[in-house]
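> What follows is a group of structures, each given as structure tokens.
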Structure P
Amino acid sequence: MVRGLASFASVVPFALAATSLRADPPVADPAAAQAFAEVVEAFRSSPAVECTSTVSIELEQGGQKAPGREVVAELLSLPAPDGAPPNAPRRGVLKLRDFTCIVADGTVTAVHESTKDSRYFTMSDDGSPYYALLTSFMDLPLPEVALAFGESDPAETLMQLHPAAPTVQPVAIEDGARDDGSPTRRIRFAGEGQQMVLEIDPATRLPRSLELVLTSGPMVQSGATLTYRHRFDMHRVERIDPDALTFDPGLRQKVDLMAGLVKRAEPDPALAAGDAAEAPAGGNRGALDLVGQAVPALTLPSLDGEDVALQNDRRRVMVLDFWATWCGPCRAALPGVHAIARKMKDEQLPVDFYTVNVWERAETPEQRRELVRTFWNDAKHTLPILLDDGAAAKAFRLTGIPTTVVVRSDGTIEAVHVGFDPGRLEDDVRKAIAALEGK
């Protein structure tokens, strides 16, 4: 688990948990959904896109406003190489908080300014550059990263667009003019306690700004309002540096974690006074902050009608895989989860695997059960399914799916994975089992 990266904000974490869903979530407007799909297409059909973005957050409560620092990121996004299969991920370079990350050829390679001549880090993206970056940085509130490296389906890209609002739906389009009289278009999105507006250039279909306002959720206290403001200087480019994606490690030492790139400095007294913007990350990373804590005391119904208590004296390790039928990365991960479960069953290891269906898009509980059951049967999956009404997503602070949680036999959370890495998941399950045997 990567730890110790600089957090983004000084007043609140970026990796907010998704809010629970009501029985009547906002209904997507087809025209607004199509408008967002056109934004995704405009970005990804471009030979090259350069983007400099700034993001700030503001917390307002009791009439008092606490603004956060602005964070600047630079992105160069390039198409997949010639001969790549359809919908192959784009390539690019992301510069953020003194990190430079090169995304190309199925890997993410990074250096940090403090050790750029002596260390480097590289990892497989496992087919999803977006999730590789998300799991490395933990907090990644950069919509341009989702546009560049997110899933091919625009509906799934929308889930990735902002970690603080993975369940918003497109609900309206507004065409108008900016203060200087130039035309503009705004696409509105809504979710429970979430309002988001994406402003785009009608001519290029590329984003100009994004504002997200949160008024509820586990990280937003009652009566508080949390606002994210993003500004984009985004444009297409014809000429790029031919060596932009080239990296020669030379004599640099390879480190095992991206956090290992950062040269540790002496503690700054200003940080002790509360300037968390430069402090090591911790407490700001959604579900990842649950590692070492007790599993939430929830009871979830299964698809077959039985209740399953997450906290009990089962004396067995428990694995919870959160997913939805519409989530492409979830569908891609489920066979791997099943394979690990079968392998451990064959070895007669003390572990139970459950899949937890969250954020499902169905109008009634009956329709949801039918949708999930049909998908499961068609895919020939066999693991038990638990159904979440929003309580588990909230308790586990989900910011995206798939997310997999490994729980030791004593109810302590051993590991959390955002995205899917079969090798790491199997290793963490075995560690949890070893902890059981050591007692």
Structure Q
Amino acid sequence: MHQVIHTRERPFSCGDCGESFTRSGSLKTHQLIHSGERPFSCGDCGESFTQSGTLKTHQLIHSGERPFSCGDCGKSFTQSGTLKTHQLIHSGERPFSCDECGKSFTQSGTLKTHKLIHTGERPFSCDECGKSFINSGSLKTHKLIHTGERPFSCDECGKSFINSGSLKTHKLIHTGERPFSCGHCGKSFTQSGNLKAHQLIHTGERPFSCRDCGKSFTHSGSLKTHQLIHAGERPFSCGDCGKSFTHSGNLKSHQLIHTGERPFSCDECGKSFTESGSLKKHKLIHTGERPFSCDGCGKSFTRISHLKSHQLIHSGVKAYTCDQCGRAFTHSSSLQSHLVTHSGIKAYSCDVCGKTFSLIGSRNTHLRIHTRHDVYSCDQCGKQFTTNTELRRHMFTHTEERPYKCDLCEKTFKSPRYLRRHQQIHTRKTLQVQLL
């Protein structure tokens, strides 16, 4: 029987899916996946398994016993095989390599699952919705969405999860432990996967590309979500209003609008949010931390998205052009707002003086003149402004600073508005030359 491993002969084949095995016992165990039979049940929680060995390992979760310890870091495990795999982290050994792309793995099973990415095969399908997966574990976890079952609960706050790994990661929130640190900037994370995704920011690598539009992403999940845009698929629908979303997380956040629930509160000011990420970003206001800095001018931001938007100023890229007047914008949202000015529609009016505006933001800014709320005053000359941006732009008139430079002639300006006006000179000159 052992020699079959060397000959790579797999004489026992499954009649349902064609997968072959070296032993008849392995085939029998495999066939339980297709029959749905799980003859070994846990007396503590009722979870059932296809093999007695898997049940025994599972029962260690309830007993808390972890008999296999790592000599390097002291971490303990319920199985010797899991310990052996863990020890490869310390040795750096990844003995199983993919013939297609060269990526290597610590386990043969992980390599086998990885190869399905190249073949496009997803052999495990959900009976409820037809969604397919590359491994049975992912299918099993997915099925809990349909049953609503969340068997793993946190002792601290009562929040429940569909798998033990998610619970384990969640518990780090209560302990404050963030065991995975970035060697470049020192930022730490609760999961190794989040660290890996973060490190791509430093390398600039975006290994997952969309075949439809070429847009690239730092991880496969983001690519999958993006591809739903091209497919027009929005599989997650709100039962209250019918609005649909590309992934379940967005639906959950949306549903909080209907319930009015804002479960994440700031300890400093009491402001509450529907998402933990929004709270995290908000807290940077209190700490004054602005972790994302521009290499071009040193300006820093609380969010990476704000940094990316800012960097377009330096690049000069204005990818969104108005068909009516030719004016170009760095963002599609700016173009959309601009297009309203051509329509002549002024749907937003001031309740105090009746003045009308094409944009709600312009109306709200105007209202501050009447209410005197959030009026920003210059400490140099006392002049007042309705927005902080206008005040900052005005402050340049009191200094010699001219941070906005023209790429064509090196001339500098105190505001982006003056720079844009100046650049039109170059555009007109180019057109005149073309006409001649």
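Coordinate-derived values only; no laboratory data. All values derive from a computational prediction rather than experimental measurement. Cβ atoms are built from the backbone, for glycine too; each structure is taken alone.
> If helix-only ellipticity at 222 nm (-39500 (n - 2.57) for each DSSP H run of 4 or more, over all residues; to 500) computes to -13500, which of P, Q did it come from?
Q
> Among P, Q, considering only distance in nm of label points 7 Å out along Cα→Cβ at positions 156 and 308, which has the greatest calculated value?
Going through P, Q one by one, distance in nm of label points 7 Å out along Cα→Cβ at positions 156 and 308 is largest in Q.
> Turning to a different aspect of this structure: Compute relative contact order in percent (Cα under 8 Å, 6 or more apart) for each of P, Q and report the one that scores greatest.
P
> Given that log10 I(q)/I(0) by the Debye sum over Cα atoms at q = 0.06, 0.07 Å⁻¹, derived from a single structure, equals -0.43, -0.58, which label among P, Q identifies that structure?
Q
> Let me ask another. Which of the displayed structures (P, Q) returns the greatest value of Cα Rg over 2.2 N^0.38 Å, for residues 196-395 alone on calculation?
Answer by largest value of Cα Rg over 2.2 N^0.38 Å, for residues 196-395 alone: P.
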